[in-house]
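In the part that follows, the structures are each spelled out as structure tokens.
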Structure P
Amino acid sequence: MKSWIVLALAAASTAAPAASLQEEVQEEAEIRWSYNAELSLLFTSGNSTVRTFGLGGGARREWGGGELSLSAGGLRTESGTTRRIAVGTPDRFTVMSDADPEPTAENYFARGEFERSFSDQVHLTTGAGWERNTFAGYESKLSLVGGIGNTWIDTERTRLKSDYGVTFTMQDDIVDDPDRSSRFGGIRISTNFRRELTETANLESTLTLDENLTDAADLRADFANSLAVDINSSLAVKTGLRLAWDNAPALTRAPLEQPAGTPTGETVLVPRHKLDSTLTIALVANF
């Protein structure tokens, strides 16, 4: 009888460290990083020259009920028309050509977000983001956000969640607007939808609404959509469409002309377009 008791205690003493080690391994498996990188290129030459270069990347870490996501990237497009010059006489000349592309689109960003779940439906979210878009009218825009959210659907193939928070934005415009403040608070509502369409195709859509509390007319909307199709376990092709709408866009200076088209030599402040759309096709590496 005593021998059986000794054997039982010995087995328990060896099983406890093994169980503890298994729990640690499982905990480490839950704490993991995932990364992705995107690259998009476009080059044309001849009668016109267009160069587009896009680079981006992200990282995500999940553990317990928390999730940290980081992303950064940029897109720059230069375009121009080839100019031809004839040097010599009308009977004998040499044709020379050159192209001097100028930037026509430029956008850089960096974002970070932390989400902490308190239950299967409720979570706390906080984050910060920086963006530069000179063609939209601002050199720098820094936004801070904090709030709560809820998850409507969370299955193996579908996820739908919404966030509600307050924001603080500091925006440095290229042309200062004397009637608007560069620092303001706001209210933000966003919805994120992810769907695994097939084993190799994934759809993601995010809609964000941001209301300026100091200027009710300054309502902003950002609608980002992407469809990624896997080539293999590490590579995918992603098509993205982003629509950015600002009801009170930044100002720009426009030359003033007379009704007959004669320049006056003066400039006036006019608002930029309210809607910007960006369509991208990129190669994505996941690791």
Structure Q
Amino acid sequence: MSTNLRVAFIGAGNMAEAMVSGIVQTGLLEAHQITVTNRGNEERLLELHNRYGVQGIKRDKVQLSSFDVIFLAMKPKDAEASLNRIKYEITPDQVVMSVLAGISTEFMQQHLQAGQQVIRVMPNTSSMLQESATAISPGEHVTMKNIKLAQSLLTCIGQVYLIEEDEMDLFTGIAGSGPAYFYYLMEHIEKTAFEHGMDVELARKIGAQTILGAAKMVMERDETPAELRHNVTSPNGTTAAGLDALADSGGGAAIKAAIEGAMNRSIEISKDLQKTPVSV
């Protein structure tokens, strides 16, 4: 990738750090090509500079016109104000990528100049390990060159999926919020193991390796998850007993509810923002 490419993050929270970490660790961009900004938490900006070598500058001191790609990484509730603030600082040649849940490409286009290139991005925090499942949905004005740029840039933090805009809320429920579901599962593995006398750290390693191995089986073999489950479930065996207990406790319904709960919240956030009049 070009050594002249410059990337700015507006917002310096956990998601911005996860993406910065992944990009810097892969070496696709040099640290000096990345700038992170926030409204005034200079201690946080210094922390990111010391940790990754990126530039940390207060928002009011950054000239956004000098960047090729601008990531919106603030809180969703601050999106409208931030978009209105940058509207005349940037040009349609620049690409604005939003990692904010519920912020549609239409919403971004409404609050920016006509013809502005915008891409909706949904990574997850596994970006830190270059294992994110990241979806992108381009707005109507984005060139193919910049779609490919987004894919190349985001591949540094994991797998990238080009999806339709109307699939993004569902993707948020599956992958954006998904890591937390597995952490929650692992918490309960630890707790149950501890209750039966096993060391917590040992149980943590066993649970993590088991989930990792199952994921690799799905990704590297031709069988579906249902087929793999059937293959390891002997009639009247221990796995069958465990699966029966999981079903009796509403395990499948709980997974469905978690995905739909996160999806519906993403939809609600988007609708709440759309109620706000467009400022000009």
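Since every read-out is calculated from the coordinates, none of them should be taken as a lab result. On a predicted model such as this, the values are computed, not experimentally measured, just so you know. Cβ atoms are built from the backbone, for glycine too; each structure is taken alone.
State the single structure among P, Q that was used to calculate mean count of other Cβ atoms within 10 Å over residues 77-84, giving 17.2.
On the way: P: 13.9; Q: 17.2.
Of the structures listed, the value fits Q.
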field: helix-only ellipticity at 222 nm (-39500 (n - 2.57) for each DSSP H run of 4 or more, over all residues; to 500) derived as -15000 - corresponding label from P, Q
entry: Q
field: Answer label among P, Q for the case where relative contact order in percent (Cα under 8 Å, 6 or more apart), calculated from the coordinates, equals 15
entry: Q
- prompt: Given that semi-axes √(5λ) of the Cα gyration tensor in Å, derived from a single structure, equals 38, 21, 18, which label among P, Q identifies that structure?
  reply: Q
message: To test your reading of the models, identify which of P, Q gives 1.2 for distance in nm of label points 7 Å out along Cα→Cβ at positions 189 and 221 when calculated.
response: P
